[in-house]
Every structure is written in C-alpha cells, then in structure tokens.
1. Taking Cα extents along the principal axes in Å from the coordinates of each of I, II, which one would give 102, 54, 48?
2. Could you tell me which structure in I, II was used to calculate distance in nm of label points 7 Å out along Cα→Cβ at positions 90 and 314 as 6.0?
3. Determine which structure produced the value -20000 for helix-only ellipticity at 222 nm (-39500 (n - 2.57) for each DSSP H run of 4 or more, over all residues; to 500), calculated from the coordinates; the candidates are I, II.
Structure I
Amino acid sequence: MSTVVEIKHLGVSFATDSGAVKAVDDVSLEVARGEVLAIVGESGSGKTVTAKTILGLLPETATTSGVVLLSNREGTRERDVISLGKQQLREIRGTDVAMVFQEPSTALNPVYTVGWQIMEGLRAHGEVSKKEARRRAIEMLGRVGIPDPEVRIDHFPHQFSGGQKQRIVIAMALVLDPGLIVADEPTTALDVTVQAEILDLLRRCRDEFGTAIVLITHNMGVVADLADRVAVMYQGKLVEQAPVRELFAAPQADYTKALLAAVPHVGHGTARAAERVAARAEGWAGAAPVVEARGLEIVYPGRFGRPGFRAVDGVDLVIRPGEVLGLVGESGSGKTTIGRAIAGLTKVTGGSLQVLGHEMNGIRERDFRPTRSRIGFVFQDPASSFNPLLTIAECVAEPLVIHGRAADAAEARGRVDELLEAVQLPRAYGDRYPHELSGGQRQRASLARSLALEPELLIADEPTSALDVSVQARVLELFRELQQEFGFASLFISHDLAVVDLLADRIAVLYHGELVEEGTGAEVLGAPSDPYTKRLLASLPVPDPVEQAERRAELRRLREAR
C-alpha cells in the first residue's frame, strides 16, 4: 500500500509572551491509502496541532521543523507541506487533503445555503459550470445520507440537525475526491445513535472512495470501531503506535494503559449502586420525594399559526432524597427540557410536577424564587456559563451574593476557598479567569458554584460530554464523592450510558418526549425491554475492537428490524 502522508521528526512550537511553548516534539507518522489512523490523547497532547500541520493550517506564531510529505490521490506527486507557500497550500487543500472540523455549526457559514458552500470548493479548484457543480453537490449530499438532496441543497445550516450538519461537512470534504481526510473529533458532541451513523459514513468513505483518514479523538470506543492503527500522544510526544487490536489487547506504554483504564464501561456501576443503597439511612425510600412528575407535559407554542411542539409527553418520574436519577436519550428527546422545568426555567403546560414541595404547573416566578437557592445547576459547557470578565472566585461567589448570603465576592471568599478545595482545585485558582483553566478545571469550578448554596437537588446537564476520558473519569469520581459527602439528590442528564451507569441509582430512558423504560442500571442496561433502549445500547461503541465488531453487526440487525 502506497503512503498518502509521511510525517518525519515533526516539531511545532508556539511563540507566547512567556517564551516558546513546544506543542509537538519529534513526531514521526505515516498513513497508507485506504487506512484509518487514529491519533489519541488528552487535550494539549498535540494531536490536533499535528493534524493541522498536514493542511498547513497553523497560525503565524507557530515555528515548524521536520518534514510532512503529502502525495496527491494518483500518487504521481509528493510535496513537503511545511515548505509550501500560501498559493500552493490553497491548491492542495480540498484536492489532496481535506478537513472535517470538530464543530460543524462553526465550520458552516450561516448566511449561505449548504449547496452554495459545497459548490464553492468545486468552483475554487477548477472551471466547473454552475449546473455541473450543483449536480455534483446534490449527488454528494445523497451519498452522505441527506434525505431529499434536490430540495435540501437550497436549505441553510440552521435547518439541519447536528448529525446532518456533520454529514454536510463530510460532503464538503469529499466533493473534490481527496486522497486524505483529517477528521478532528467528528463525533464529540453527537448522540450515540447519530455517532454510529457518522462512523458508518466515514467507514464507507474509506471503503467506497478509497480515502485515507486521520482521526483525531479522545473517545477510545470510536477508535475501536473505526481505526486500523492507533498513535498515542502525550505532552507533544508519540508514546505508542500499534495496530488497533494489538494496542487494545496489550498496551505497552503506561499512559496508554491509564487512558484505557479511565474509559467507563456499561455494567461497571451495578456494584457501586448496590453499595450506595446499602449505605443509606433506614426508611429513605419512604421519605417525601424531592421531585415527582405525574403525566408531565411540556408543549412549546407554535408560531405563525403552526401547531405547538410537544417536547415532553406524559412522563412519570420520582427522585427521592439523596438519590441520583440518570436521564438518557438522544438530542430532542426532552431530557434538558425536563431539567429546565424542574429548575423553574421552562413552563409546565400539563400534568403535575412537584419540586421540593412546590407544584410547578401554574406557579408564579415570585413564589418559586426563594426555592431556587435549594437547587444547583451544572451546565454542559462551563466556558459559556462563566462570565469571562469575572475571576473564578467571583463566579463561584455569585449565587452567595445573589441570594444574600454574602454582601460581595470578597466577603464570600472564605466559603469560595472551601468549595474550591472540595472540588480539588487549589485556592489560588480563584484569582484566575475562566480562560486560564483547562476544560476539566472549569467543570470542577462549575461544580463548586452549583454547591455554593448547599442545594438539596442538583441538576447536571451533560457535564462531561466534551471532556477527555481521563479528565472525565476524575470529574465523575469527584461528583460521586461530593454526592456522598453532601447527600444531595440529583438529576444527571447524559447521552452516554456508561457514564450514567457509573453514577445513577436508577436510569430513565426518554424517546421523543416519552419515558420508554425505567429501572436500575442492571435492569435497564443489563436486560433492556424496549427496542429503543436496545438500539441505544448497541450504538454505544466499546473500547474493544473485537467486541465492537460484534456490536456493529447487532446494531445493523436492530436497524433492519425496525
């Protein structure tokens, strides 16, 4: 098999105010035609910088050494990307190598139709008529699984779901038939069912188009599902490289072993759940529920004469004191809507929802406001939920100041320091700003803020979805310890079944606003009764290439049976 790209002794450093920072240190890799190479590691390991070097996408502050030899699809020409000028880089981007970015919403221009954006690449790289460009764009949209491509080609990005937007970005990468695709975390924010579809699509790109793929990811299940070979990076260095089955069966580097050990597995939480129940005080099950929903309905009103959208339809659930209920389902299933309704942020339109003794159906804001101090909220993205102009200490002190527990952030500093230590952050981090913390550190600070008022109920909305597996493992362990220490009840919302299994006492599965299954982890994940739960479980990639191949076949069977 001929080589599409060969990286030799690559070094990349960035100029900063405090001196040069080495992001990639003496990395050598190669990718053959039709091969999928996964580059894995934590944030800051240098994997994305290595990948962007292949396309010449590094900023001007970067200093690069070594060689990146990229060949064209036909294998007739080979060029060193590092030595190319801007015009030559424009020639190879799209034709020899293309990129699928992590966040399709930011990769797509909101003011142009998706068809225009796909055709733009065709027009930029050759004399193609408008009619021919449109025909090829429609064909490509169809090949990546967008329904009614002849109509959808004239739609704008906001008219597509997250998974469909990712398919459009892949269509943009494939339209010029490049020999290599660099996919940077292409499934990070997607549901497991949508993720499985995107992975199938990338597999088809390899098999049908003969395209080589460099896959950047921190999800070891995705690696086991798609990759042929794996390169593991840590602090800018390549610590291990091996065929995928060999690496999972017998990892050599200590860091690789730690990375694999940090991956949550479905079924590992059963023993922990039993321990938590055994440790509870006698009679806890008979205590008044913190949250109780009966026939809960939430309908968003329609506009311009259109009917309303029913987001939650007849849901019954209970959260008892000190209990963790895991709420799982795809995007649009109603998980976050229920969380927001419990917090008093979304209006209940039907049925009954009791929260800390208050009926939420028809409640007035001024009546519920005093109860807000008894509810904590951990948001999915701490970067956007923190005020960038405030220090971490000021952000954590906000609930204390708003609810009159402290006059200002300075007065609350003692309590803030205690909270930071509780979430295993040094007190000195209180003087830093949100952008100066890593993703995992920001999520810990977000946990500290949610616990500031010692809530009886904590709502955690996808708090670990964007974190590396090792960071995620530490945050989940911290959440478990804090829950045991403070004894709060919790609604833990996630689309990752393995994460929910680790933390939850009971699991509720939502599908299109309806509760289709509920029970302990052993009942719901060990012996699911609903077809949707079975499909959800089969879609979850596991960090074992052999088992994952069997699960992929099972998922295909379940899809065909629908």
Structure II
Amino acid sequence: MTTVLTVSAPAPARRSRLRWLLAAGWVAHVVLRLWLYRYHAGPVANPDETGYLLAARWLAGGPGADLSGSTFYRGGYPLLLVPIFRLTSDPVLAYRLVVVAGSMAAAGAYPLAYLLLRRFGVGRRVALVTAFVAGLSPALLVFPGLALADAILPALVLAWLLAVHDLVAYGSARAGAAAGALSAFAMAAHLRGTVLLAVCVLVAVAAMSSRREPRVRLRRAVPSPRPWEALYRRVRAMAYRRRTALVATAVAGVVAAAGQALNGPLAAALYPGGTRDLSGLLLTRLTSADGQAWALSGAAGQLWYLVAGTWGLAGVGLAGAAALLVRRSAPYPHRVLAAALLLTTLGIAYASSAALPDEHRVGNYVYGRYLACVAVAWTLAGLVALLKGGRRAVVRLALAAAALTAATGGVAAWYAGDRLRRYHFIAFDFPEVIFLTGDGDSLDLISASVPALIMLSCLAGAAFVTTGRGRILVVGVLALIDVAFAAGQAPARPSGADWLPDPPPGRVAVDRRVRWNLWVPLAYRVSWTEIELYDGGPPDGACTAVVPYGTAPPPGWAATGRGGAGTGWTSWSNERC
C-alpha cells in the first residue's frame, strides 16, 4: 500500500490578501518614520554620518575630503546611497533622500519579521500583528533617520537569519547564496559584519557535515519513498548539502572580495594619511590581562543595554535560545539559528568592545549601538518564547532575563566605577535609557534597570495570565511601550540657528586649528569642491578661509564678520575673488 504525503498550500486569494497586508504594513512603517524625521536636514552624528555621506558622494563622482586619522567608514552602505548623489548635489536634498531610503529599509523589517515568525510556527494572524509591533522597536526608530549603516543592519540581520534557516532546513542553494552574500555585504558595510561572515561560514561547514536529511518543501502530493530508495536519498541529500555549503562560501568569498576592492580605493582617496588603527588596538587588548578586562566588561555593558533597551525581551530571548541549544528534541534548524544568533551577538559585543578606544565617555563602558543590529531579532525571540511557552517556562525565562540584567549591569558598574559619573555622557548614545529614566544628562544603571524589569514583569505577566490566542495580549503590552517610546522621539521644530560656516562658491580652506567637529560637517556642506586644510597662511587661489575666532586676516583678505566667540570660528574672504 502506498502512503501519500500531502502539503496544503494557501489559497491564491489568501496569498494575495497576505501580500497586500504586508505591503500596507510596510507603507505604514515608512510613513511613521518620515513623520518622525521630517525635520532632519543634515548630519548630527559626526564624524560618522559625514564619513558615510562623503564616501557616497565620492563614489558618485563628487568631491571627497581628507579624513586621515579618523575611523574608516566602509563603502558598503555608501554604495547604496550613490544613486541619490547621482540625482542631486544639494546636500540638504540629498540628506532628506538618505532619510527616505533609511526609512524604507527599516520598514522592511516588518515582512522579514513575519517570515521568521512563521518559520518558528507562529500562526499567520498572530505573526502579522507581532511582526508589525516588533517593527516599532527602538533600534528601528532611532537610526533610520540618520546617515548611518545602523539604518540598514537590523533588517539585513533578519534577512540573513531567514536565509540561514532555509539553508539548514531545506538545503536550499538559493538560501545559501543569499546568506553568504548578505553576511559578506555586512562586512563591506561595517566591521561588525566580519562576525556575521565568520558565523555564516561556520553554519555552512556545519550544514556540510550534518547527517540530518534536509526537509523538502512539497507543492503537490508525492508517494512515500520505498525502502530501496532510502540509501539513494541519503547520498543525494549529502551531495545536496555539500553543494549548498559550497555555494554559500563561494558567494560569500566573491562578495567579500568585491567589498575589499571597493574599500581599498575609498580608503586611499578619503584617508590619504591613513585611518585610525583599530586592528592594532584590538590585538593589544586581546593579548593583555587589562585589555581582556576592558573587552569583557564592555561586552557585559553592551549585553545589559541590549536587554534593558528591549524592555527585557532580549533577555528572555537569550535565555530561551540557550535552553533551545541543549534540548535535543527541538527542531534542528531552530537550534542552529539560535546558535548563530548567540555567536553573532557575543562576537560583536566582545570584538567591538575590545577595539573601542578609550574616549573618556560613558559609552565606553555601557553602549547599545553595536548590538542594535541584533536587537530586533532578540525581541522576536523573546516574543516567540512568551507566546509559545508554558506558564512555568514564562516564569523561568523572565527570572533568567532579570538575572542576566543584574549580572551584566553589575559587571559593567564594577569595572567602570565612578567613571560612569565622571566621564562624558552623550545623550545620542542612550535613547532607550533616557526613555527609561527620564534623565538625559547621566547614567544610573539601577535607575534604568528597575523600569526595564517592571516592563519585563508586565510582558511576562501578560503571558502568564493568558493562554492560547489570548497570549496576543503580550504583543499589546509591547505595543503600548513602543508607542510611548516613539512619542518621546517626536521631533521639535528646529530653531533655525546655524552655527556652521556657509561659504559662497569657490575654493574653501580651513585652518587646521579649527575644531574637527566644525570642519568635518563643513566638508559635506561644501558640495562643489573639496575643502583644503592648511597650516600658516591660506593657500593661493582660495576664496574663503575658516579660521579660529579672533585671528586677524593677512593682507589681501578681509574678515566677513561671520561666526563669533560662541562658535569658535570666523571667516575671511579673498579680495581677489
């Protein structure tokens, strides 16, 4: 007797309705971000934003700048912005279009989150609502309004996780190619992507050596295999896995080589005097006891921020992933995905902390930006654990998340000591913490941890008191928190005051004594030529010179009266221009 295995496919009408719902949700997320960023007209996070913008402008054939001695801003993200600078040279319009592109990329996390939730067995309706709310995560609201690689990394990580799952679950060569390409592109866009690429290679090797037969997606009824076909199928599955792993590594290698070919000329053009040597600092930290203490405590501070900045959900997800790894009855693709995300998170936290220079700021010890790329993924993991776990599991995971918060925060506070109070607090580094504490001038780990744990209790409590479809209440509680955070990000109309120079057309020169936080954004504002840095007198042929305030102009130059003591600069005009 022949048994038949059938797989029911969604009706065409249902698939069409699903596509429309995903498209409508994506549009809603884009509109929300455009409203939040409607006053963004120029870079504010310098030198990072300006470094990416100048790279994009140079790649589009425009003028560059001399950023020697600065951190190297890789070309993967600027490459995506090249069409914008091909379209316009107006720095304000270009920046607004960059914000639109970042908003569209961040909104793409919604359909990607939906697909990931479906891979983990979440029902269609619950997945739609959960993914939409997860799209309101702070990591997807803070950075897309800025010209930073962080605007695209969260969605990129979700797409990579989706590809990794399909690579392992189905042995899909297409998924392997996507996983390799996405991880290699992430490396071309930011140093954090190196960890993503390394984990991708490990997953490919694991898939090649695994004895498990990949599942096959069936679109029609097929007869079950006969006994004599089992050996043939196993051999074919092994060959299929090896082909998929080879495709993943080959595509990763090609894209990584292309990224290196892009970054080499970019570094030579914009950093002629060399870049900041982060690799040398990383090696020093890794080979000394003091360096290891710095790296491990900084990683703990980043993990604390990850958990607190997701209102405890990342802690639930981390605990759930660890439990999944040791449970052999769990689906193999889910275990591989949990391991990949854990390795990526810990690798980024450790490596980025080890390579971080001591800049005498609080963010050296507790920082959230580097792990923001995985924050949405861990939010989804935490939600899945609360939605699908039993009541005892919910309690255990919530307690584990609270313990992780206390442990990581305690390590960071112990190592940093009073430097958390003495060092410079930059509000841009702590949007979620400021929301938790209401204090935009300092960091108190206890004052931030308590509200985060209260929010975690509310989320876990909603999961504990409900069952079945009622568990969607967890998503409702998260929506209230995220909407409150988004409301706090609502923009205020700018005052119109502008402290940067606004030189007329012509060659522009800047005295090297002028602070970097003035001439770096000026290099982007001056869109018609590359500004010239000089020592001594202004170069011949320059029409405008920007100098420290109070400096008298030499013969042939006249003070314009712009700037002032409050800005720290003044400008001269060349009488021969």
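1. Traced to structure II.
2. Clearly, the read-out refers to I.
3. The read-out comes from structure II.
Where a number appears in this text, it was derived from the coordinates with a stated rule and is not lab data. Please read all numbers here as calculations on a predicted model, not as lab measurements. Cβ atoms are built from the backbone, for glycine too; each structure is taken alone.
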